[in-house]
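Read-outs throughout are calculated quantities, based only on the coordinates presented, and are distinct from any laboratory measurement. Because the structure is a prediction, the values reported are computed rather than measured. Cβ atoms are built from the backbone, for glycine too; each structure is taken alone.
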Structure P
Amino acid sequence: MTEALLLLVKNLMAPAVLAFAIGFLAVRVKSDLRVPEALSQTLSLYLLLAIGIKGGMALKAADLGALAVPLVVTLLVGVGRTFSSFGAARLVLKARRADAAALAAHYGSVSALTFIAAKDFAELRYGGDVGVLVGLLAVLEIPALILAVWLSADRRQGGGSVGSVLHEVLFGKSVVLLVGGLLIGLLSPEAALARTTPFFVDLFHGALVLLLLDLGSHAARQLELEGGLPWRWTVLALLLPLVHGVLGVLLGRALGFDPAMTVVFAAMCASGSYIAAPAAMRIALPNAQLARCLIASLGITFPFNLTLGIPLFGLLTEALAG
């Protein structure tokens, strides 16, 4: 319990999370704080490209042979989490396709801060280094965002031909930026990448703080209009990480991961994105209930994982390891 409390305090004090809270509270106290829309769009585009580049750089530095099987499994997990989240949203929330697809993007994707928290927890508790899993972060982003756009199109009601839907999925701005960034990080020479590091790596967290400030105020404004987060959304925001996290533990053990890697992989599976997914969905599905998706992911799933989820996945891992 002490570890969970310390973990909660440490991660809730992260600048990006505090920026979201400030943006949210600013609206609640009727402040005139507002990030210009042009700057918000620019930050979203920048972060998507930077996430892709950082993922490609991590994959290039890793042992791709050792990552081959985990990479395939991670892709399948990303697909499975997206479909299960979409189905749960349609069943539990009775959500329309666009809203269910936006929620699926958030819960099929991954939270970098949850990954960092789980990494700190696992390395402190079990020792070792789980840095190789960094290369899988971007892999969990891409299938969820592609599938979310595809799932949002109601083809039964003349939503467009298969070709037009595929074009929207594969060549939309959000996917092009993520995949393009991944290729840049993977294929560019080290010397050339080093010249871009100050912009795409060193400035990343500063841009993230500004975007979360905007997303916090955006979420507060939307929730004021919608009258709060319905209880069904809250229940789903707790159930999805629990189910996905347990699945992550089982898959981690099946892949032969040590306890530290298993816990971190489970936390990745259990997390909900509030960086890449909100940025991508604001471009791809601007009419969806993005405020509710963001609050569910950042306001409920994130603290659940920090306080209960990660330690629970650790206990389950230890039980399975005997």
Structure Q
Amino acid sequence: MKIYCSIDGIPRQKNSILTIGTFDGIHLGHRKIIDELVRRAQKKKVRSVLITFSPHPQTVLKTRKPVVKLLTTVEEKIQILDGLGMDVMFVIPFSLEIARMEPLDFVKEIVVRYVGVSEFIIGYNHAFGKERKGEKGLLQQAGKRFGFSVDVVPPVEIAGKTVSSTRIRNLLAQGRIREANSLLGRNYSLEGRVVRGNHLGREIGFPTANIRVMDENKLVPSDGVYAVFVHIGEERRAGMMNIGFKPTVAGTQRSMEIHIHDFSGDLYNHRLKIECVDRIRNEIRFDSVNTLASQMAADKEKTIALLSKHFRR
């Protein structure tokens, strides 16, 4: 997959089949659109193009309170899309100037003039441009003018509700990881760098790595203890993660710590990817550090049993 971040860099191919949107999460609803896009492009032997934006439009417009948190960073989108058969990912730097463009002008000046298009594949609720006026009807009108067709992909429903990025964010905010993962079609993941901690975990027999998430706009799930897989380079290890304020030791700042089962070594400054598989309990204040250590031993046994099922898949 080729990636372009400048309008001047992308080569124009008039027969391109494309889609456009933020695609935050690249969940099962997004996958349905992308799969259809790739299928049609391969059948017609033309280029498939996904146009997206960075930063997320809501982080620039700030029309939501609080500002939306990301399910996928641009780097994560690239990693996921690269395995889905896409030919081109065009990342448009989002700005207030882009936000103020009338949808028809966007189609004419960017899509038609610089990218080229013979067919648009969009989701059922797709809208873009100023005041989100760029929906199906406008695109169809533009298609008649500029010579492209518009096809709408219906929504994906799970448990009687439409799969959406908002629904997934709400589930993660409640710690409902398994449900969120079922809508994503994969385990929700975060990437972070290991930073110095207070070494309390090592003192009680559970050395932990303190993680600083790479992108401050990335959504971190609700506080609690999670069963996770940790990617150290090409290696995938089982572990558990605590998100919260460490009330047993009177912590005052929210942190994220991981304990990697049966691992020894210095991970300071390493960049790790963490897959969240399940949430096993709330974060609790214990009467003593010894009680905390006993609970962590129980947590470890529970996460080993849970994650062993995933290793066998």
Structure R
Amino acid sequence: MKILVTPTTLKKETQNPAMERLRNFAAELEYNPYGKPLSEDELITLLDGCDGCIAGLDHFSKKVIESTKQLKVISRYGTGFDNVDIAAAKAKGIVVCNTPGVNSQAAAELTFAFMLCLARRMPVLDRQTREGLWVRSIGVELHGKTLGILGLGAVGKKTAKIASGFSMKVLACSPSINPEYAKANGIRPVDFNTLLCESDFLSLHLPFNTQTKNIISAEAMKKMKKGAVIINTARGGLIDEDAACELLKSGHLSGLGLDVYSEEPPQNSPLFDLENVVLTPHTGAHTYEATAGMAELSVDNLINILENRDCIHNVRE
């Protein structure tokens, strides 16, 4: 049994119970040697002879999947599976599974870290203070502001719960919202247009697909309040980044926080030059607690599939 492990946080030297179980299960483990998500050609080479894969942010395209000869399972180390061609995997008889909810607290907390950094200009003030400057800067409070949540899944719900501690008004737009849950948690369900028009802070928690690509378009952003802030800790491609850059320069938007990008890693983005932008390297799930949980569940899923046991986290799209 040979398994490929691609997440950059899971290395040959990683010591945790999940990796020990995987080492005991598989005769051979192959690790990502590049320290970044793998390209198609790199994946094709490394997947040769593999029965399963613990998969990070690598792009499992149709070309990659059709090149495999004995692969039986792609076990995502994370929730999203938009980087996997599900139809191609299904046609090849490869099971795809994921780890829903495990990193939701980590992603929700990062969302609020962005909000606080942008509300009080913390990265800029930190740099200026280190440079010997003593700048008086006026920020805004989160207290009493309106937080719009686009996508009320596991991370969206955690984000709403944290918002209640800041006495924020919470709006949510999602394909399906349980009215009783919303009422019990102080969330007002609204349509997309209302969410845009009323939010001081807009936080995105949607998967990336053909329906959600650039859902936050130039037109959508122009409907938002002057001075609004947008946060995306979900998936790249949800925001028209070029349009956002222009609206940040004009002052229509006062801040943008991105953990995910249409191109990862981003190259020479005009956003790099703006002080009202905070950027992190797709690190939403990178806490000790979340990475341990994702490792545990992704290994469980992989072993269950390869031992022909039931796995409740199979992706069935």
* With distance in nm of label points 7 Å out along Cα→Cβ at positions 219 and 299 computed per structure, which member of P, Q, R shows the largest figure? -> R
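Taking -24500 as the value of helix-only ellipticity at 222 nm (-39500 (n - 2.57) for each DSSP H run of 4 or more, over all residues; to 500) derived from one of the structures shown (P, Q, R), identify that structure.
Derived from the structure labelled P.
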* Please state which of the structures P, Q, R yields 42, 19, 18 when semi-axes √(5λ) of the Cα gyration tensor in Å is computed from it. => Q
* **distance in nm of label points 7 Å out along Cα→Cβ at positions 27 and 75 - structure with the largest value, from P, Q, R** => P
* Structure fact -> Note: FRET efficiency 1/(1 + (r/R0)^6) of positions 83 and 139 (r between Cβ atoms, R0 = 25 Å, to 0.05) at 0.10, derived from one of structures P, Q, R, originates from structure R
